[in-house]
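FYI, it's all coordinate maths here, none of it is from the lab. Note that this is a predicted model, so its numbers are computed, not measured. Cβ atoms are built from the backbone, for glycine too; each structure is taken alone.
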Structure I
């Protein structure tokens with residue numbers, strides 16, 4: 001099926017601006033982004049987008065679930081529904097994120113995720129797996145159960161990475177612990193990317209980990225060593241290291257807006273990544289839910305566990321992007337890469353998604369406006385998403 005999205009203002013990742021263009025797609029892939037009017041064949045579906053703005057579908061590389069489903073416990077028969085829930089909210093690509101769990105449980109979850117790697121028109125694509133745990137600092141474990149944590153084990157990690165092949169794996173861990181250098185270098189040698197998370201690393205330890213090969217700081221400011229003027233810790237390392245990405249949860253709950261603005265002023269924009277860290281209650285009403293089998297209470301959209309610790313969010317990535325604009329005063333054009341091309345580049349899927357250019361998946365959002373944007377339609381792998 002050939003489709004042309006005609007007459008829109010289309011976001012260009014190269015110029016970081018909107019240009020008037022037609023987007024041509026066929027069989028779920030972008031075949032052209034034409035500044036001049038595209039030639040139409042008789043079998044082409046034309047979608048009039050005059051006065052609208054088109055941006056890439058959003059890419060969430062840190063999300064534990066939404067729509068009532070948790071990637072740690074979701075059944076294979078439920079995966080299409082959870083993928084549809086993401087797409088309806090504007091997220092067309094997901095790194096299915098697994099919280100700390102037993103090895104047997106992780107193996108089962110990864111098998112289900114791997115079976116859902118094929119893109120399907122009209123629902124979000126599962127790009128790979130993000131392992132957030134088991135390798136966390138007990139001191140900074142946050143909502144993760146201490147009984148499910150484990151020491152760094154490069155051989156164990158290699159087996160987990162191998163189980164997901166050929167899908168990409170991103171590993172978040174407290175790599176300042178014993179065996180950290182071997183752990184990071186083994187993961188990188190196997191094609192995985194590594195981030196620092198739930199970590200008590202000092203500034204020096206965090207900067208050394210970058211030399212080993214970590215490429216990101218996971219949900220910066222959350223579950224990290226506090227900042228001190230004599231020991232700035234891993235939070236400041238995240239802001240000072242221009243070669244590593246900084247993940248941010250922009251819900252106004254996990255991180256104060258002023259800290260989000262500080263990160264924006266400090267980091268190169270192409271190294272900032274917006275995430276949701278969402279759990280199964282995202283897109284649902286208040287109530288009692290779970291993350292990796294642990295009870296979570298949601299009230300007024302705020303998710304906490306039985307110990308009162310924040311336990312993920314109920315955020316969607318489009319809302320996070322709008323919050324980011326509000327917290328920092330930046331334009332939509334500046335914010336878009338942080339939820340599209342930046343995360344795609346970090347986990348190595350930028351040849352598949354994250355931009356509107358020839359050869360990439362036809363994942364796109366049609367917006368009504370660029371100053372106070374709302375989603376009017378979502379297309380995933382070339383097909384309109386039911387919303």
Structure II
């Protein structure tokens with residue numbers, strides 16, 4: 001892959017400059033763990049039924065995510081039933097569920113038929129003391145018993161030390177080491193940025209430190225978006241050698257949400273030249289499905305999946321697009337709309353529009369106006385846009401045109 005891939009994207013050549021890439025430590029076959037059905041549903045007000053979770057799981061599998069965190073079986077019986085239904089589908093993705101530091105949760109996970117568990121363990125000294133209000137010894141003992149039981153039951157165990165990004169590194173690494181040394185079982189370890197408090201540089205450092213301390217254990221990124229950096233920190237962690245990234249569709253989740261599947265996936269491919277193995281052309285459909293079922297509309301200007309990101313109202317870029325669209329549309333776009341399953345670019349009409357916008361709209365609706373009246377019509381369009389505080393729709397445009405015919 002390179003900075004320009006015909007029919008896909010055209011990004012900055014600086015992204016691929018050796019001065020930038022020489023420090024990258026991307027692993028082969030980066031894994032995506034999607035936690036829309038668990039962490040995403042934890043956003044206040046989002047409730048997904050069993051059937052809705054099943055529908056989303058099927059869409060996630062069609063995109064090609066490697067692991068689906070299907071929920072927390074201890075929350076309600078319906079959650080447990082949804083997980084059981086998803087595990088029965090025969091999806092290509094491995095199915096995980098979220099569990100507490102309890103043997104009974106591991107047994108419940110096994111009953112649900114999952115492949116593995118996301119096992120919450122002590123992550124920071126302050127959360128343990130002031131939030132959970134357990135002593136470290138009690139928490140470690142519980143984690144040892146629970147994760148050993150999970151392994152005994154044949155479950156893969158992902159250590160999930162909550163708030164690990166704000167812990168002292170000594171506490172975080174020594175706690176994980178104590179659980180393993182005490183007989184607990186760990187197949188992989190996540191750096192959990194529960195409160196979105198990592199900078200990209202901090203993420204790179206912490207991932208590197210965990211890889212150095214636990215060289216035989218895959219290290220994963222679970223980063224939230226409280227500073228709007230969930231995608232950036234995830235990419236930084238992956239560039240430092242993390243083997244997997246945790247994401248949600250549309251970034252839904254607690255507080256400011258999580259790293260967004262669609263953004264991380266496209267960025268890895270176009271900006272970093274990493275083959276995700278995902279079907280990017282299905283991202284928009286997946287995004288729309290989650291937005292509909294979660295009752296959480298997508299921002300029209302959301303990167304990758306927004307409805308308004310492939311279009312122009314302003315005259316100059318509209319004219320540039322009209323000049324370039326047939327010969328080389330990537331002159332005016334960083335990536336093609338169809339790469340991610342979005343809609344073909346359109347020109348809007350409003351206050352900021354120019355002659356090309358007007359011409360396109362007249363042709364679109366097979367309307368005609370004398371040449372000498374077109375500038376007056378354009379001025380009327382601008383005035384209408386100011387009056388409406390938005391762009392015009394078809395009916396409003398047709399009514400204006402009648403005045404000039």
Structure III
């Protein structure tokens with residue numbers, strides 16, 4: 001709780017201000033600079049099923065164009081841009097040997113392992129061989145996802161950049177289709193733990209069908225913000241935080257004050273209409289406690305939603321204005337049959353349909369509705385935050401303190417690193 005108390009103290013003056021503080025007064029400068037995300041981290045790049053044996057798959061992540069290759073059971077990731085004149089390999093990928101990629105325009109052929117120019121087919125014996133090349137990326141595969149390390153340093157173990165539960169042997173995964181959100185990754189990530197955002201889910205189909213006791217928001221009581229959040233920093237695993245929604249103040253109705261003698265108006269959240277406050281509280285407390293966690297670089301982990309499942313949502317920057325969401329439902333399975341059922345129809349019926357298709361996708365409209373403000377209307381300087389946003393300001397400050405590196409536009413055209421990429425194992 002010591003970290004949370006400090007973060008509250010250091011960011012409290014950023015909320016409940018009638019005028020937005022100037023950018024120079026914001027204590028999360030590195031966060032403001034992270035339009036393209038964080039560098040020196042592992043990110044999911046694709047589902048394993050998107051890259052067949054002998055195939056290729058192009059992705060864009062953190063502004064970098066990357067070509068994934070699977071050949072003879074090995075994974076490779078290289079810059080999708082020929083060092084000669086910038087031709088994109090992915091437009092006509094030529095994997096002519098077991099460990100090279102050849103440009104379909106001028107025959108420059110590169111080593112898939114380290115990116116070095118191996119040869120040029122129309123100039124045998126070229127003096128450029130081994131002296132130039134394309135960027136190669138460390139790559140690994142775990143739990144049905146292909147991860148790529150975006151950075152120049154030696155990569156840490158994958159365990160350092162994913163929620164601890166994700167790699168647990170007994171947790172089996174069910175995958176939703178990757179989804180593109182037309183908003184900056186920070187707006188997408190903040191939405192996933194914003195204490196005041198739950199109001200929009202009163203209209204989610206899952207809430208309407210299930211009677212889930214949705215509130216105006218899971219907002220901490222004044223003075224108790226630090227007690228709601230547990231930060232994790234002293235670990236070889238990922239850095240981040242988790243918060244329990246059970247201990248927050250449950251508000252199902254509120255009063256809009258009248259003006260000029262007109263009466264007050266009491267508004268009740270749609271999901272709460274016709275139910276007493278105590279009935280709603282009892283229903284909420286009868287559910288397993290829902291814990292929401294955020295882990296660097298950009299993963300949301302929600303435990304016990306729905307029920308006994310874990311929902312993971314990796315929000316990977318594509319560029320400054322778009323984000324790719326990898327949503328995954330995890331559940332402990334005791335037998336191979338349970339695991340097979342969860343990967344198939346059971347996972348679809350009990351997780352993907354209710355949690356993703358009838359609930360979580362509704363967040364995207366809110367995320368995208370803010371993009372114009374932050375992209376073209378100076379939103380990072382103009383936003384006016386209120387007390388429930390303290391959990392957001394705390395995270396921004398935490399992020400600025402613990403992010404390994406920021407992805408910047410100059411990295412997109414920088415000379416390749418000479419590091420020999422490590423090849424990960426399949427889990």
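In terms of relative contact order in percent (Cα under 8 Å, 6 or more apart), which of structures I, II, III is highest?
Numbers: I: 21; II: 15; III: 25.
Evaluating relative contact order in percent (Cα under 8 Å, 6 or more apart) on every structure, the highest lands on III.
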### Task
Compute mean count of other Cβ atoms within 10 Å over residues 216-223 for each of I, II, III and report the one that scores greatest.
I
